[in-house]
1. Quick check for you: by relative contact order in percent (Cα under 8 Å, 6 or more apart), which of 1, 2, 3 is greatest?
2. Match the computed value 14.1 of mean count of other Cβ atoms within 10 Å over residues 62-69 to one of the structures 1, 2, 3, and report its label.
3. Kindly point out which one of 1, 2, 3 the value -2000 was derived from, the read-out being helix-only ellipticity at 222 nm (-39500 (n - 2.57) for each DSSP H run of 4 or more, over all residues; to 500).
4. Given a value of -0.20, -0.37, -0.99 for log10 I(q)/I(0) by the Debye sum over Cα atoms at q = 0.06, 0.08, 0.13 Å⁻¹, calculated from one of 1, 2, 3, which structure does it belong to?
5. Comparing distance in nm of label points 7 Å out along Cα→Cβ at positions 126 and 142 across structures 1, 2, 3, which is largest?
Structure 1
Amino acid sequence: MKAKIIFTLFICLSCVPLFSQQKADFHLKKIDSIISASTPLPFNGVVLLSQNGKVQYLKSNGYKDFDKKTPLKTDDQFEIMSNSKQVTAVLILQAAEQGKISLQTPIKKYLPSLTQTWADTITIHQLLNHTHGITDLNKPSAFKAGSQFKYGNLSYMLLGEILHNTTGKSFAELATSLFKKLKMEKTFVYNISNNHSLVPGYMNENNQFKKVEKSFLNDDILPAAGVISTVQDLAKWNQALFKGQLLSPPYKKQMLTASTSSQHNVFGKENMGFGYNVRIIKESGLDYYAVTGLGDGFTCLNVYFPSVDTSLIVLENQMPENREYWSLKEAAIKNAVLKMITSK
C-alpha cells in the first residue's frame, strides 16, 4: 500500500512540469497568432520572452525593408525611443550615489544658465518622474512642481545636460560605458554618422508603409530617446536593473517606487504608479514593471514580471498614424503573457 502511494505521488509530481509546459505552449501559440494576424494591422518586429535569464520565446515577423522585402532578424537593432529614459535615470542615480548630485536640490545649481524662476524650485527628482511642469525653457512652468504628471522629453534632455555638467562626460560616453559593462554588445547611442545596422522606421497609414527618411534624433534629445538596441540586449538590461546590479538597494528602491501616477492604454484606463521612467503596474492580481516607447516610426514595450523573473520585450519598426492602433499589438502580446503567468 505504501509503495503504491509513493508510486502515485511520483506520477503526479512528474506530470507537473508537463502540464506547465502544455499551458505555456498554449499561450505561446496565442502570441504566434497575434504576430501573424494581418488585421487590423500587421505586426512588424521582434518578440522575446525570457525567464530566469533564459530565452523562452524569440520570433521576428515582417520586414526590415518594405521596398526590398528584406525580412527582419531576431537580433536586428531598433530605436527604443522612451525606453532610453531608463538608461538616463540609472546614470543620474549612479551620479547621486557618487555624491555628484542631490535628487532634492533645485536644478539651478546644476544648470546655472537657466533664467526662469522655476529653476530655483524644481528638483532633479521632479525631472525624473515628470512632475516638473516645464513646457518651454523660456516660459513659466505650466503647474506647480510636484502637483501634476506631464510626460515629455524635455526633462530628460535637461538630465542629460546635468550629467555632462557634473561628470564631465556626455550622455553618449556614459551610456556606452554602461552598455559595455553589461555586455550589451548591440546597443549604442544614436549617431548620425554611424548608425550601425539600425533598421529604418516606418509610418503605417492604412497598412501602407512609408519610410521615415529623416530621424528627429539629435544630440540634445539622445538622453530622452536616443538609444538603439535589440530584444536580447534589453533582456540583459532588465536582469541588471531588477536584480540590483546597477544601483544600490536604496537607489534601486527609489527608482522603482511610485512617486506619482499616470494612465496608459496598454495597461488599462486607470492611473497606475510611476517611478523614475518606469511604470509600476498591478493587473490581474500581479505586480510588474513596464516602459513604453513610440515615435520616429518605432513602437516599443519592455515589461518585467518580478514574481516569476520574466521579461517581455517587443520592438517594432512601425508606428501607426491612427492613434487608435498605437501599441495595439504590444498590448495584446502583454495580455497573452499575463494570462500565461496568472492562469491556474
Structure 2
Amino acid sequence: MQRPHATAASACSAALLLAALTACDSTPEADTRKPTVPGHVTVQASSATSVHVMWERAFDDRAVTGYEIYREGRRVESVPAAKVMIDVDGLTASTAYTFTVRARDAAGNLSAPSTAARVTTPAPTPADHEPPTRPVKLRGTVDGSRAVNLSWGGSTDDIGVTSYDIYQEDSRIHSVPGTRTTAHLTGLRPGTVYTFTVRARDAADTSSPDSNAVDLTTASAPGAPAGTAPTDLRIGNRVQDKEYVIDLDWQQPETGGEIPSYQLFIGGRLTTTIVWGATPPKGRAHYRLTVTDPRGTRYSMKLRAKLPDGKWGDFSAQRTVVLGG
C-alpha cells in the first residue's frame, strides 16, 4: 500500500511537469478571425470599357493586408491594404456588371463579401479628342477632425462628363459621378492641412486641367499641440537668361523659437534643405531657386520647418507652379 506522502509527492511532480511542458509550448495562437466586411462599396463607369470601384476600410484583430475585388463572384483584382479604390478595365460597352470586395489578413482569412454594387457601362461614344473644361470655384468646409465637404462648378464636354476625380496633392483619393458636383471625404487625420483639386473626366478617359486648389485644415484632436505647418505659401516664376527663377514666399509657424532650416519637397521628394546663412528670418520667409527645365514644366512644391527641438514640423499646403505660366 502506497503511503500518503508518496502519493502527494507524485501528484506534485506531475503538476510541475505539466507546468514545464505548458511553458515550453510557446506556439502562437492561430489567427482564424476574419476581417470585417468592407463598407460602402460604390462603382461608377469611367468610360465605355472601364469602371472605378471604391470602398471603406475594413478592420481586423491583427491587421488587414489587402483587398480582393470580385466581378460576378470571380476575383479580378487585388490591392494592398493602403488602397481603397481601383480602376477595372477591359469591360464591354453597354453591359451590366456587379462588383463586391473582400478584405484579407496576413493569415489568409477573407472577410465575407461586401454588399454588391452594380453599374452599367455606357454605349461607345463618337471619337472624343477634346478634354472637358476645368471645374471652377472649388470650395470646401471642414467637418470635424476627420472629414471635409467639397463643392465646385460643373465642367462641360463635347460628348459628356462621366466623373469628377478628387486629388489630394497629386494623388487621386475619390471620384463621384459626372452628375454630381459635391463630395464628402472621410478618413482624414486631425490637425492636418490638406490641398484638394478636382478634375473632370469624359467617356474617353480624358481629364480636364486641375480646378483651383483649396486648402483645408482638419480640427485638432483635444489636447493636441499647436500646428507647426508653414502657411500662405506663394510661388512665382520668371525667365532669367536661359533659366527660370522660382520664388517661394511663406508665413512661418509660431514655434516659440527660431526656425533654423526648412526641407523643400518637389513632386513629393525631398529636393533641398534650406539653411539660413545668418540669423533666421522672422515672420515671412523667402527662398529662390533656378531651374533649367523647359517652359510648361509643372512643379508641385511643399515644405516643412525644423523645429527648435530638432524635430521636423508639419507640411505646408502644396502649391503647383508651371514654368512660363
Structure 3
Amino acid sequence: MKIILTGSLGNISKPLAKELIAKRHSVTVISGNPEKQKEIEALGAHASIGKLEDLPFLINSFMGADAVYCMIPMNMNEANQQAYMHKIANNYVQAIKEAEVKRVVFLSGWSADLVKGENAENIFTEQLNVPITIMRPGAFYTNFYFSMDMIKGKGIIGKFLTLRYLGLKALLKGETGLLMGNYGGDDKIVFVSPKDIAEAIAEELVNPPTEKVKIRYVGSEEMTCNEAAKIIGSAVGKPYLKWVLISDKEMLQGLKMAKMPQEIAQTMVEMQSVMHSGTPLKNFHKNNPKMGKVKLTEFAKEFAKAYNQQ
C-alpha cells in the first residue's frame, strides 16, 4: 500500500513509519521542517516537505495514496486555536477528496468529543464519504518529559502547560507546594505509549475497514495520577513524587497571568476539567479497548535515562 503520514517524525509518526516500512508498505512522511528530510529518507520513507496550511501542497502529497494518517499539531502562535484546527482539518478533507484517498485515520483525543463547540472529528466524519477511523488515545507517557525540570526542582508533577506557566512562578517564590493542573491527584486516567498508538494506527491503515466511521480508544495502562507520579518518581529516586490538583479558576488565572491567549487558556482549562470529571474514563470503558503492551514502568526507565542525562 501507498500510505501518507503527517506529523513529521514525532512520537507517533516515527514508530508508525518504521512499522509500516518493515511490512513493506510505501510510506511518505509529510514534514514542515526541511531539516527532517534526510532523517525521513534514512528510515526508508519518502519525504514531502511543506506546510499543512498549503492546500495545493497537501493535494499533491496525497495523490495516489491508498490511505492517509492525519494529525493536527498544536500551534501556540495561533491565538484562535479552534479556527486553526478547523482550517487544517478542512484542508485535509479537501485534499483527501481531490486525491480520491480511500482510507483515512485521524488522531483525536479521548476527551475531544466532550469539549464545547465543533471539533475536528465532526469535520472529517460529516464531510468525507470514505471509511475513517477516529483514534482517541489517553494521556501520553511522553508528556512527563515536559515536567522534568519541575521534578528536579520541587518533586511535584503536572502537565506541561501548568509547569511552564504556573510552576515557574511558584519556584521563583520558593514555595513548597506548586500549582500543577486542574486534573491530577487521585483522578483516574488512562495513560498511553505513543508506540502503542502507532501500532493501533498501523492496524487501522492496512486492515480492511468494517464500518464507515469507527471510533477506537487507545490506552496502555489505567491508574491515578498520583500512582503514575510514584512510578516516575521511583525511577528517578523520588518515590514521594505527587501530582498536585488545583481548581479550574486557579488554572485559568495562572494561564492568564502568564499571558497565554484567552481562547487557548480557556480551551486548556476545559479539556483538563473534563478529564477531572471522569467522563472520558467512562467512555473508554464503554468501548472496552484492549490495552497496549508498553506499561508505565517500562517508559519510566527511558524517562530516568533522559532525566539523569539532563
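FYI, it's all coordinate maths here, none of it is from the lab. This is a predicted model, so every value here is computed, not measured. Cβ atoms are built from the backbone, for glycine too; each structure is taken alone.
1. 1
2. Derived from the structure labelled 1.
3. The read-out comes from structure 2.
4. Value -0.20, -0.37, -0.99 for log10 I(q)/I(0) by the Debye sum over Cα atoms at q = 0.06, 0.08, 0.13 Å⁻¹ corresponds to 3 out of 1, 2, 3.
5. For this comparison of distance in nm of label points 7 Å out along Cα→Cβ at positions 126 and 142, the top structure is 2.
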